Structure P
């Protein structure tokens, strides 16, 4: 059996390690921080894992949060205007939102308790080359490896060179839950605001993500110093939510609203990027890119953790079949993973570009037809199917015809 180095202890890295562990493949995870440091640190992201990812967690025997009270059952999309768009679509399988400061340390403990090995490593080019000399293959799954130059940007697959949204995300008290539990997603000409239940180490709270168009009114939140002026930050946020997401504002109790803990806010912009999928290291070994080291999508479609998990399972299967783990293997594996990632990247990029008329047509139809609302929302769990439905006006017309004909 081969010996695999996994650089990065995020969702993709840990799912790969746990899956290879099940297959009897020797692995060592090289993490940037210890599990204790992750748990005590700033929020990393607030992922919603859709049904297929939750199913993979069951296969890995790490589905610790798969209880009805933790389930997210749909997406409520609102776009006020003319016509007024408003529908609650039901997912085909429950989803679940979680704080990575709870999720990652828990999965790390599962991996270590089952005999896995972990070392702390700064994921720079020198460190990755050094560990490669002890293993048959390196999988780089840490977003920080993007700074090493090992995996340069792929211009053919990366249409953007700067952020398309300026993000502010955080965990907040004082937002009333909804029944049934769902993601509230409000679209406006200034950007998007969405919120959902997020499970933390202290129990459930609400996560909110504000995606502002560069230069627009929602962008200001990302530069507001929430640590130095939490009251001013919260006041500004409430005013923007009242203007651009009034349905959400109606569920907020002013006297209870606030950042859950000091520092529980993420601010900034990211540039959607696809990097080269593999590299030959000075040691002669190859390194494969996975997760944020390879594909970085805007979080608007909520696919980051889900794509990372899906690709980790696919790569585990390729590794289990055996080597040699040379450049030929790396090229084949990278192209196989791209066939999975391409529709996700294409769909994500469609959503952050100028709004296409045919996508708006789906929203209008879904407002008056529950079948379309459910089919569209369920495709968050099936991103390849989603892309087939929205990639062109002709594809959307055919998809709508199929959905409504099916009854």
Structure Q
């Protein structure tokens, strides 16, 4: 055997040993060593009350017992209020609801200091994980409650908010939504409004992570042109797998990579699996039952015109017709994103308590199911660390470094 062949044989044996050792490593151990972070979950309006007491194993998908059972070290809990009328009365009611959610999230580590800590920095997240406690990061989604002012951003930052998403379903005074209201203008600002553009600079100055999920492609492009810090898409899918307006195109994925940001692939079934060719025919009678047009518009399903309680009933009825997404489907989208933009720019999120959850990761207590699928696909422990929390924390630190307090 030649020296070259001998060296090749030795290298092959060494690689085989490494691969075998990795395959033999228990998933539980890999999961336990990772810093597991869920970058977007919602909370009920009555968070802290009865079965929604965060300290009990309640009927929601996120609480301390489930985070502990799933060894989820950190969760971004969103202060989120649905879009409503853009009137002084609508803004006031939305702000009241947002303030209540903010107070309830802040109260979690105050009520359970031995189990949870407030995380206002990346260092806080890492310290909480080392101490065996859950890091509670306060996020914010949909600037609608702030009306036509930037001033509330400062107050919410002081209260602990560290990530900020401009829109949800429906345009607001800050930006256009990728799912505009069926009753309003489809394109109002051409991306960000002047207020939204000013918000980018303010968020950079404060050291708040800018969340580009839910924005239109023009909005994403404008944020990336204005920001001096990396961004996060806290809960998004990829259009290369499912062509939904909420999912990110290849061009958007590439642009977020160029910015140094990270795309957190969301465990939301309709953004992970295609509904099938007969879906339109099956959904038409349900839409008629709720007084909606038989067909979806390109950017809206029309539910913005329904009262909140009917939106929930409608969503449940439609979701019952969809194929059940699994952790395999979730990781299929992760695979797509990793191949497109690299392991350093992809992460994971649940969108729990707002339609998120797949078979195998139905609540935070089942987070290790995602790790098991990643191991089965051949992701290394280093890569799994990046996907679960490392990439998000890298962006968090970069945002902090660019702040001008």
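Every number here is computed from the coordinates shown, using simple stated rules; none is lab data. Computed from a prediction, not measured in an experiment: that's the story for all the values here. Cβ atoms are built from the backbone, for glycine too; each structure is taken alone.
For which of the structures P, Q does the calculation of mean projected area of the Cα convex hull in nm² return 19.3? Matching structure: P. Largest in FRET efficiency 1/(1 + (r/R0)^6) of positions 89 and 105 (r between Cβ atoms, R0 = 25 Å, to 0.05) among the labelled structures P, Q is structure Q.
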